[in-house]
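These notes open a run of structures that come right after.
Values in this text are rule-based calculations from the coordinates and carry no lab data. Just so you know, these numbers come straight off a predicted model, no measurement behind them. Cβ atoms are built from the backbone, for glycine too; each structure is taken alone.
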Structure I
Amino acid sequence: MLNALWLAFFILASIAGLFQWLVLNDAQVFTRIVQSLFDMAALSVSLMILLFGTLTLWLGFLRIAESAGLIDLLGRALTPLFRRLMPGVPAGHPAIGLITLNFAANGLGLDNAATPIGLRAMRELQTLNTAEPEAASNAQILFLVLNASSLTLLPVSIFMYRAQQGASDPTLVFLPILLATSASSLAGLLSVAFMQRLKLHDPVVLAWLGGLVLILAGFMAVLATLSSAAIAATSSLLGNLTLFGIIMIFLLAGAYKKVPVYERFVEGAKEGFEISRNLLPYLVAMLCAIGVLRASGALDVALDGIRWIVQAAGLDGRFVDALPTALVKPFSGSAARAMLIETMQHFGVDSFPALLAATIQGSTETTFYVLAVYFGAVGIQRARHAVGCALIADLAGVLASIGICYWFFG
């Protein structure tokens, strides 16, 4: 699917370029297209330099947390919840700890680091899937949908991209992303619970879900009393405070457990370096494809058509410029990342379309990529209701992002 999507970008750019040249007499269109290839390749390298540092930094801290037992502690805390949401997984099964670690990496915004952990978790779940190994089990579907909805507490990579593009406050989108990703995760969980007839009225499940809802409701109640400027300032403060607070918790827990924090940090940082190095070819490929699509005028024509429909319905059309990120996100994380960066460059990093695109990027994961990689790794051919539930989560995340960004940023 990714091959077809990438090739389609170039074919559409070629058709649009020929139209601009032969019909609109724009003789410079192919000059712009070729120049965009070089510009996007150069941008990819500059992004990778920052990505090297960011992934190396956070995987280093995550290794300290793992060595200090924080991940195991979180796993034990979540075991009562997962025993009810995944009744087919025995208590103490290795899959629970791996699922917890995967969610922790996703929560920190380290989606590339979360993938290898998620694959290990899926393999452990497959050891329990003996009745019909080619069909996804209920536990595997719930894990995949929650992974695709990607509850992101600290979207570090998005902060990094905003910083690289010159944002004065990279964490400005912290609260919008937190609210949007919570909406997508809740929609994914409810849809799976409906299909699998999970007992969400169980006291333990209600306690977890009720606590999450109360926290989010408290956030929204406080924010409702603030002006737009105060909301932005609050989001910035909480983003930076939470980020540094988690770092200190990791370090202090490591020191308390007598973990050699420096050595463990270096071990994790080496893993981050390897992951980052492997991302450059994908980033170059997708950014160049998005660049030629924009330079040819094809992307602008498609967005103008959608904008006309939206305005004809009497709605505000500013959100349309962020839709490319939303439309490609279910298919490819690298394509959505490229769309986000291109939107920042085209409209400005703190423009409404760029802020909305960043929120959409943090609200969900790449549904079809996760589906192909996770189920493909264990030979599952029948996804059952996984795709439908994951797409419901995607839609909820996008709609929530649009509404929240209008609330936060006008």
Structure II
Amino acid sequence: MSTSSPHALTAHWKKFLAVGVVALAVVWYFAFAGVQHHDNRQALSVLVGSLFWVAVLIGMLMLTMITRVFDAGWAPLIRRNWELLIAGLPVVILIGIVPLAFLPDFRHAVWYWTDGSHILPSGHEVGHDPILLAKSWFLNESFFLVRIALYVGVFGLLVALLRRWSFAQDTDRTAGHTHRLHAVSAVGIPLGAVTLTMLAFDCLMALSYHWFSTMYGVWFFALSIRLALAVTVILTYKLSNGGWLDGLLNQAHRHVLGCLMLAFTVFWAYISFSQYFLIYTANIPEETFWYNIREFDPVTNLKNEWWGVSMYLIFGFFFLPFLSLLFYRTKIVAGRLLTVAWIILVGGIVDLWFNAIPRQVYEKSAPEGFVVTPFLTSSLFLDLLAIVGFGGIVFALFLRGASRQETIPVHDPRILESINYHE
């Protein structure tokens, strides 16, 4: 990405692809070995790694459609990079989430409610759990697999249509493509909102199927937008220093991205706090256990290591970027905004850990009948390797697309406004 010629990037996409394939081969090897030895933690690494990039790309997909619907004048320069990146969304779901769901051993390891013989902390089998039986109209394997397939189809269709007509406009200069893109986006926003909500329910909330939250889909949406904006800032910073955005991206573009980062930082905090506050206030055991295992050791009743993670989310993932982005210069100075973007990116990984990893694991010898999955394990490295692996695939597709398509949408009706955008 050190050259402004997109057609010279072919060698780079091959390098990213090689890194991605090697990293994912290692991750899948350990995940398979773990499942064979009844250690399910490694399989969660595949889920965390894929969901990180699914969240990033869903955020970019939603931002692409939102800026289309509102005909945002600042967006075309940046939106083209989103259009190139979202090609990886259905691919990541296909090579990450789909194998976990469709291979029985992995499905039972990750979503233990699909294994009727799994022992719950109460000592009973999942197949005889009255809570699961009450939810069986939704939580059954056949319908679960149908929904996973639908996520590939819905997101794949939206991505294909948005990319097809946007790229077509580069060659035939037809204004009708803009109207088609507006129409697809108008339909795609509510469709995407429902789909991402169901994906969050199935891939994350169903990991502890006794627990539920009607706000969970909104939390995932807020997280997705935050991660998408953070990756956008990092990527555009690189592309504006020797890449195809060199001399085009200006202070005003950074200001818009910074304002959006601030807005969704507050929104994420509002949703996360509201969910915690409502569950804490209601004080219903079927709901509070989800937070209790993330705060207290079930044996000693003292703070556990997940409590430290939750404190990091409050102060590192919310207050630090929030207070930084309040200042105007943080939003316009490239280096400062880049630093905040990295803080949000790291915080997003920790937020996924906090939501995906802690679970009650049956342990007959434990006083409470279960132990909580710990935070500090060697599998954290495998989680990060999975993120690198899926990221390598995403950026290989991105650079491959950049070598074949126009990296600046020169025939977009708003392109001159975007290039000359000012505050």
Structure III
Amino acid sequence: MRISTTFAALLLTSSVLLAEPATIQRLDGQQVTGDVTELTATSLTLARDAGPQQIPLTDVLEVTFAVESVDPVGPDAVTLTDGTTLQTTLLLTGNTATFPGPAGDAEPLKVGRTSIRSVRFSPLDAKVTEAWAELIGRSPKEDLLIIRKGDVLDFISGAVGDITADEVAVLTGGRELQAPRSRLFGILFADRSRTASQTFATVTLTSGDVLVSESLQLGDAAWQIALKSGMSLAIPRGSIRKIDFGGGRIRPLADVPFDSSASTSPDPLFPVVWFVSRNSPAGFGPQGKPLKIGSTEYPHGLWMCSNAVLKFRLNREYQKLQTVAGFELTHMDRMPDYAPQVDFVVEGDGKELYRKTFHWNDPPETLDLDLTDVRELVLKVVSGSRQPGVLEFFALGEARLLK
């Protein structure tokens, strides 16, 4: 179902939509709930029982609204050069791309041809998802018309002209052709210069569209959003599912390259198979499973065996390391027999930032460590059990670096 602008305008006459019920995830890990009544370039205001609460955006990671999903406005997956993704219907005439706007805007949106990065006409499935990701990761000098042949994606290089509802014009090999739109999987346009302006927030709509904004404000009738690609949108209230302020400021620790060559087996007679695993306990295959720390499962983080030593080059880019630290309890049923324990140590440029002895049944600990001016971050899990290495599995849940 599409929400029309007219219908949204009628809804706005109700006082119910004078505020947007939401959950605020703060950078310190705490959550706050309330009605969003104002959002400016620097702060967010919540209406709460105790009175209005103003929160600086520098303290906000994410805002999630209690809204229902709606159907996208079209079948084409369009990506702009600023990273904005829209499920819409793309037409291209000359240097102007036209498509229905998000949230069912009555007037179609128009953007310059050079603002379009790619368009996919067919849905993804497991057999071609990786191939599509590889193709659109390229920086081609010519436009690529992408064709699916069974479970393989192939392409033709050329210069794409107009895109109508039925055909795509292309100049290739000195010939002008009209390719049936229904036979194309997608198009990757020749390398475009990326938008240089700073991202303010990434906005996910109820339709699944993702807007990369350089400014965002909550007005009386709509959200006013300026995209990095240059478009300005008025999105009706109730059409936003999530606002992410963390992009660029936060990086999962598991995504940062590290050197583990200094790791050593806690028992020389029994070599360690895995010293570290990203986002899952070691040994569970590509599908993995969540990390279990205490009574909580974490889909992201690091699993480490005792005597693991991980070195990260941060180059003074980050200010904090935030995580939940504790024994990884996937094999908890066996741990009482061995009573494993480890020392967990965090060092920054050779200086000890944190050290604590953890027993297998100790509660997890929330860490918020200062990394100001740290060039090299080192994590160590030191064996401390009577039987070194046996079930000495430590984990960091939702470990992240903050700029």
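With helix-only ellipticity at 222 nm (-39500 (n - 2.57) for each DSSP H run of 4 or more, over all residues; to 500) derived from the coordinates and found to be -22500, which of I, II, III does the value describe? The read-out was computed on structure II.
Name the one structure among I, II, III that relative contact order in percent (Cα under 8 Å, 6 or more apart) of 34 was derived from.
Traced to structure II.
State the single structure among I, II, III that was used to calculate FRET efficiency 1/(1 + (r/R0)^6) of positions 158 and 294 (r between Cβ atoms, R0 = 41 Å, to 0.05), giving 1.00. Structure of origin is I.
Using the calculated result 151 for volume of the Cα convex hull per residue in Å³, for residues 182-317 alone, pick out the matching structure from I, II, III. Answer by label: II.
Between structures I, II, III, the calculation of distance in nm of label points 7 Å out along Cα→Cβ at positions 134 and 350 yields its largest number for I.
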